[in-house]
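Below you'll find a set of structures to go through.
Read-outs throughout are calculated quantities, based only on the coordinates presented, and are distinct from any laboratory measurement. Keep in mind it's a predicted model, so treat the numbers as computed, not measured. Cβ atoms are built from the backbone, for glycine too; each structure is taken alone.
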Structure I
Amino acid sequence: MATIDDILSAIDSGQKAALDRLFAFLSIPSISAVPAHFPDCERAADWLVTELADLGFEATKRPSAGRPMVVGHIKAARREAPNVLFYGHYDVQPVDPLNLWRNPPFDPKLEAGAQGEQIVARGACDDKGQLMTFLEACRAFKQFGGPPCHVTALFEGEEETGSPSLPAFLAENAKELKADIALVCDTGMWDRSTPAITIALRGIGSEEVVLTGANRDLHSGLYGGLAVNPIHVLSRILGELHDDTGAVAIPNFYDGVEELPQEIADQWHELNFDAAAFLGEVGLTTPAGERDRSPLEILWSRPTCEVNGIVGGYTGEGTKTVLPAKASAKITFRLVSKQNPERVAQAFRAFVTSRLPPDVKAEFIGHGGSPAISLPIKNQALRLARRALEAEWGKPAALIGSGGSIPIVGSFKRELSMDSLLVGFALDDDRVHSPNEKYERASFHKGARSWARILAALAA
């Protein structure tokens, strides 16, 4: 019977062929946002079906309302082995601006970097390189009879455009796709030598408010000072969204927000996050937000209310003495714990409405939302995966949060009642979505080794 050392040796010895496979995949310009590249998305899906079949999966390309889904199944030798669903996406971002690329974005190159060799191409990190780390682990297991877990692979081609077809596909195929846990490789490391498991994703809510005063724009000399100015009203209301301590001032906004478990708070403190350096990279010096919270708490485990855009009156060149009839703002809320997006939206609307002076009306436009997602720290799969990553990297995996949202994780929870284990090997400087996107060769190699260890640990 093969040992984990046998599997790891197979991965090590197959690196050249693994890189050739990744380069073939990266050469397909599967840009889901551009209709001219829809045939390339089909090609990428076909390529994955062939790849999965070569690994022993029963694999098919499935139609959807948009780009096709790829689904594959393979059984472990042991019937009572756990069922895992591995998710990835084969579509990539557009490449603009093309003139900033050192080489054609779909002509992958292996380049020398400051810390070792880098794979440079669009999709190298997001998500083709990450996806292939798992398939290369499966390839190593194939040499010894197959993976130790029952594995379902689900690859989509619309992640970069918001996964519009995925919720319906999950609902229609729930019985087939249901597993003990989902494995998602679309996240990153804490740093170059420290692996990470993302255990919390903030949710989101999006609102737009339009304030209307007079029935038309007015001459500011004839009406200024006497007629209400919607920009003034909107500015005042937006300024009251936060109190002097940086906390959100909307009543009941913090309903459902839970305190960080002490075990996680202590571990985040040990990460020695350098907030000054983090802000310094974007030309800032001083942390904002809630003054009684640490920077990582603010980024990962606290809710936010942010004004994303304001429009009102004349915004062209020069000046125009206008008193505008309308003013509008777009606001997003990053949500945590058990905050309810609908209740937050209602509380925001009530906050605005209660502050309207006579003659000003408010119209609200909702842009949807989704709740936060978290993985309990006592989850058995999380504990097993963390030990497996420590065995590979020589240090404990950081249990981190994410300030952003990954919609697929919410879909797995809602549609399949399934938790997700988010393990990725991206680095902060991988230039995801930017020209010269790269993936460290070490991330590709050790990522495959890490997945092999995780699968073996889950099976054991």
Structure II
Amino acid sequence: MLQIINPATGRLLEELDEDTPESLRRKARVARGCQPEWAARPVTERVECARRFGQLLAAEKDALASTLTSEMGKPLQQSVNELNAMAARIDFFVQNTHAAIADEVVQRGGNGGEERIRWEPLGVVANISAWNYPYFVGSNVFLPALLTGNAVLYKPSEYATLTGLAIADLLYRAGVPREVFAAVVGGGPVGAALLEQKIDGVFFTGSYGTGRKIAQTVAGRLIRVQLELGGKDPAYVCDDVDPAGAAAAAAEGAFYNAGQSCCAVERVYVHRAIARPFTEAFAGAVRGYRVGDPMAEGTYIGPLAREAQIAVLQDQVDDAVSKGATLLCGGRAIEGEGYFYQPTVLAGVTHEMKIMRDESFGPVIGIMEAADDDEAVRLMNDTEYGLTAAVYTPDRARAERILSRVDAGTVYWNCCDRVSPRLPWTGRRHSGIGSTLGTIGIRAFVQPKAWHFNPVCPVA
């Protein structure tokens, strides 16, 4: 049985039957048999299913947001924000899928010959999704996968399973056949068993460690593998900004959803000339965040989704303090029920400290001074990760000079912690392989077939 725990209270919400190897084989077999019929439907019919899915999300967002908050702990308004933002994402897929996978005529000969590229679905894909933004992260995969004619074996995170089952129900009601979208329930062992099925691709969002294991597991099968993994995303604050304004923006980028965002700011570098006022303003902003019941109005930071992460954060904080960092606020778990950790800011950190090297995924941050832009670039690139990076400065040319030298899949000028459906979302090195979103993300779920047309038929 899979136990669903409310991270704000530590109490049991629900128990669910987990999938078994036999149930997974059955779901995979049914999906394989029904996928060709789904792919044969006109794209317009599949698009209409996605449109109805969006309408149902909007109509039922309050109940869906409550479910999400109860099982993974993000403040209720932030759950509502995620659901509200789904409209733009769905609209992008609805408006662009047909063109992205339309036939491409690349050559026409004078004698009636033709060369054409046709895009065909992969077949049956496994989508092992994440808990921090289950609607965003999941829809980056299952919507374009379905729209391009694939069947999907969808395993939501065990920390967002009720939300995953709600997503499946909405898709069925929107017209997606149950046979081509199968929800899979369970933890890590169920995910491992899912990989043993006959699949044509695996799309995973989660940690580097798990992503690497997945890649190793399926490597010999030569199937499509796409991994959206962790990050240690830096932000650099230049000396020509308003320190207080930049501090408020960077703090929000670091602490929204209790820092449990793939693109959350996890390292802050500030030009030495403004380090003191910026750091003071940053710590002041964080001290003002309201921590508590995620269902309560005004709560900004709720509990961690996973109790085990408390020990990870404490180890990083203790390591930094033992090596000379200054603790400006926070620094320990909050006593009482639930998985709460104090919003924590450390100054005087170095790259010898875990907090500046290892992924935190929680409400803790280190602030480090940089002598100039060159040193900031060197520090930002001193990582195994490469997901996002941000620069704060009123000077666009300066920002572009800095960001062009930073090795990351997404870069931000005067913003952070955001994702656009129109742009590819991609990681480098330990942050993953492949891209979701944008037309590149749509084509991640199809494969090209080259057609050679010759009107002249040889005769004996």
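Tell me which structure, out of I, II, gives 22.6 once mean count of other Cβ atoms within 10 Å over residues 136-143 is calculated. Could you put the intermediate results ahead of the total?
Numbers: I: 22.6; II: 25.5.
Computing mean count of other Cβ atoms within 10 Å over residues 136-143 on every structure in I, II gives 22.6 only for I.
As an exercise: FRET efficiency 1/(1 + (r/R0)^6) of positions 112 and 192 (r between Cβ atoms, R0 = 25 Å, to 0.05), calculated from one structure in I, II, equals 0.00. Which structure is it?
On the way: I: 0.95; II: 0.00.
This value belongs to structure II.
Computing semi-axes √(5λ) of the Cα gyration tensor in Å, for residues 280-335 alone gives 33, 16, 9 for which of I, II? Mind showing how you got there, number by number?
Working: I: 33, 16, 9; II: 22, 17, 7.
The value was obtained from structure I.
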Assuming 26 is relative contact order in percent (Cα under 8 Å, 6 or more apart) as calculated from a single structure, say which of I, II it is. I
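Kindly point out which one of I, II the value 13.0 was derived from, the read-out being mean count of other Cβ atoms within 10 Å over residues 40-47. Walk me through the intermediate numbers first.
Working: I: 20.0; II: 13.0.
Only one of I, II returns 13.0 for mean count of other Cβ atoms within 10 Å over residues 40-47, namely II.
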For 27.4 (mean count of other Cβ atoms within 10 Å over residues 120-127, calculated) the corresponding structure among I, II: I
To test your reading of the models, identify which of I, II gives -10000 for helix-only ellipticity at 222 nm (-39500 (n - 2.57) for each DSSP H run of 4 or more, over all residues; to 500) when calculated. I
Structure responsible for 0.60, with FRET efficiency 1/(1 + (r/R0)^6) of positions 272 and 432 (r between Cβ atoms, R0 = 35 Å, to 0.05) calculated and labels I, II on offer: II
Given a value of 21.5, 69 for Rg and Dmax of the Cα atoms in Å, for residues 176-343 alone, calculated from one of I, II, which structure does it belong to? I
